[in-house]
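Bear in mind that the values in this text are calculations on the coordinates, not laboratory data. A quick note: this is a predicted structure, and the numbers were derived from the prediction, not measured. Cβ atoms are built from the backbone, for glycine too; each structure is taken alone.
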Structure I
Amino acid sequence: MLLIADLPAWVTDHPTLSLLAGLIVLVIGAEVLVRGAVWIALTIGMSRMAVGLTLVSIGTSLPELLVTLTAAKSGSDGSNLGLGNVLGSNIANVLLIIGVAATIRSIRTKPRWLELGYMLLLAGLACIPFLVGERLDRWLSGLMLAVLILFLYQLLARERNDGKLQQEDDRPKASASGWILNSAMLGAGFLMLMYGAEWLVGGASQVASDMGMSKTMIGATVVAIGTSMPELATSAVAAMRGQSEICIGNIIGSNIFNIGAVLGGAGILQPFAFDADPLMLVTIGVATASALILAALLRKSGGVSRSVGILFLLTYAGYMTYAVIAKSGA
């Protein structure tokens with residue numbers, strides 16, 4: 001992967017164009033990758049909840065992974081952008097994306113404690129760097145990644161034990177051309193995500209510098225929303241089609257992968273320090289609280305109603321307003 005300093009000249013010369021191009025390529029790349037991954041997963045008989053928790057969430061979390069890895073290589077400011085991106089993306093996943101999906105159509109599904117418990121566990125682990133010197137070290141990153149691997153193992157074991165594989169007539173029709181096409185979509189999607197992430201980070205960093213914005217703010221707002229666009233598109237379409245399991249599975253799985261794979265992977269490859277400014281502290285608080293509220297809602301109410309979805313959107317608007325006012329007055 002390219003370093004920020006190695007990006008093409010047009011990225012720094014035209015940062016707004018680079019940012020927009022990065023967002024567009026990320027969204028299209030994630031859509032292409034997810035379509036290929038879902039076809040393959042359903043063809044081999046995975047359940048829709050498992051597809052949402054694994055392949056769909058992995059595909060839609062790749063922008064966060066690539067953006068965070070790229071940003072972490074560019075120094076402490078980049079680390080704040082990367083960490084703000086992960087935490088801001090988890091906030092957007094719950095308050096913005098589930099808010100939009102539930103407003104479109106009430107979500108009715110009751111995930112088990114396995115996926116909800118791991119989401120909360122990893123949300124707790126994400127708080128530890130704020131308590132141990134504002135630094136993400138390899139030991140904690142390794143623990144995050146180990147928790148993710150354990151989650152995947154237990155999820156797949158549950159699938160086998162419960163026998164919740166799709167019926168033959170629910171699976172896409174397998175064919176040689178289908179395998180070739182969807183495998184090619186996986187590869188093309190990954191390449192688009194890689195370059196889109198680099199353009200997005202390069203453009204966002206330059207815009208932040210030109211406007212005097214902090215890397216925390218640009219990461220928690222512009223970049224976080226941008227890298228959450230694949231989740232938004234996937235969940236909105238799933239909600240319109242009444243596929244609540246894929247919609248919720250995508251968000252829970254994405255939150256798990258954002259911390260387990262994105263922070264865990266970034267910290268192992270490139271341990272980094274960050275500046276826990278007031279906005280960053282509010283962001284980790286909102287990210288943790290939103291995960292707790294989502295888990296409680298899904299277990300107690302068995303879904304998210306349209307009124308709660310609207311409340312989520314209003315809360316997200318309040319968080320964004322705070323972020324702008326806080327940094328404008330800084």
Structure II
Amino acid sequence: MPRTRCYCRGVLIDEEFSIDDVSEHLADPSALVWVDLCAPDLEELQLVADELGLHRLAVEDAAQGRQRPKFDRYSGHEFLSAYSVKLDVESGRLVTGEIAAFISSNALVTVRRDESFSIDALLTRWDDEVDLTKFGVGALVHGLLDFVVDGHFEAVESLDDQIEQLEDLLFDEGPHDQAVQRRSFELRKSLVQLRRVVLPMREVVNTMMRRDIGLVSDELMPYYQDVYDHVLRATEWTESLRDLVNTILETNLTIQGNRLNIITKKVTSWAAIIAVPTAITGFYGQNLPYPGFAHQSGFVTSSILILALSGVLYLTFKHKDWL
């Protein structure tokens with residue numbers, strides 16, 4: 001069911017009314033109406049569009065979904081597209097919730113694709129800053145942007161924590177090559193997805209703050225500046241984490257190469273030690289007469305040579321840290 005609210009001079013006067021009553025509330029110039037639609041069909045969305053005079057292209061974008069974060073201007077209203085994000089720590093997958101918003105001088109219509117975007121959390125954010133509502137629709141849009149951007153920041157922070165754990169796993173004494181590679185791939189994929197969501201928000205918020213748009217009043221400008229600062233920090237943090245994940249992947253490959261070199265060195269050293277008794281016993285196994293042939297002295301001599309040369313090679317390789 002659609003969620004609705006109506007504010008008058010910053011005070012909530014009505015909520016959960018039907019869409020047919022939107023025009024009645026908007027008849028009051030001091031009224032501010034919010035309508036939320038979750039996974040609406042085209043007919044339901046068109047009903048709201050007819051009530052508020054929304055542009056056909058904006059309605060199509062909201063109905064189709066999968067839009068990039070953007071802020072478009074139309075005659076009589078603006079269109080905002082954004083995404084909430086949350087990191088699933090166990091799988092490393094980024095869960096996104098798309099929301100579209102139609103913004104007019106005294107109305108805000110939000111359209112969600114599904115319940116992954118928590119509208120109750122947004123309402124809590126508005127209720128916590130109810131004093132700002134008297135500044136008009138820009139206050140509701142600020143609460144929406146602040147909620148979305150804070151989610152971006154929390155997702156980046158969670159990714160940072162997961163990457164730190166990945167670093168600890170990378171330099172653990174036990175081999176975790178497969179786990180590191182799989183986790184690195186998952187986090188890198190989430191970072192790429194997060195980057196597509198976070199980076200365009202810088203342009204979105206910057207455009208909304210322009211004076212010619214008329215959305216942000218002087219009283220709300222410091223609050224939008226704060227949101228813009230959070231957007232910049234989240235953007236820079238995302239870029240640095242992406243570089244860090246690439247570094248972890250390269251470091252993991254380097255560690256694997258070093259570990260392989262050590263193993264090869266040890267195997268080669270033991271092969272050299274084993275080659276000594278093989279060569280000596282092969283020499284003494286000839287069917288030709290030689291000093292000590294078929295005598296006990298030949299057995300003693302070969303045994304001494306095997307022990308002595310093998311011991312010398314072992315001590316030499318141990319000293320060179322090859323074993």
Among I, II, structure where relative contact order in percent (Cα under 8 Å, 6 or more apart) as derived comes to 42: I
When mean count of other Cβ atoms within 10 Å over residues 103-110 is computed for each of I, II, the largest belongs to: II
Value -23500, calculated as helix-only ellipticity at 222 nm (-39500 (n - 2.57) for each DSSP H run of 4 or more, over all residues; to 500), assigned to which of I, II: I
Test item: Rg/Rh (Cα atoms, Kirkwood Rh), for residues 55-206 alone calculated as 1.08, pick one of I, II: II
Identity of the structure behind 3.4 (criterion: distance in nm of label points 7 Å out along Cα→Cβ at positions 39 and 183, calculated), options I, II: II
Structure with the greatest value (metric distance in nm of label points 7 Å out along Cα→Cβ at positions 95 and 311, set I, II): II
Computed 12 for percent of Cα pairs over 37 Å apart - originating structure among I, II: I
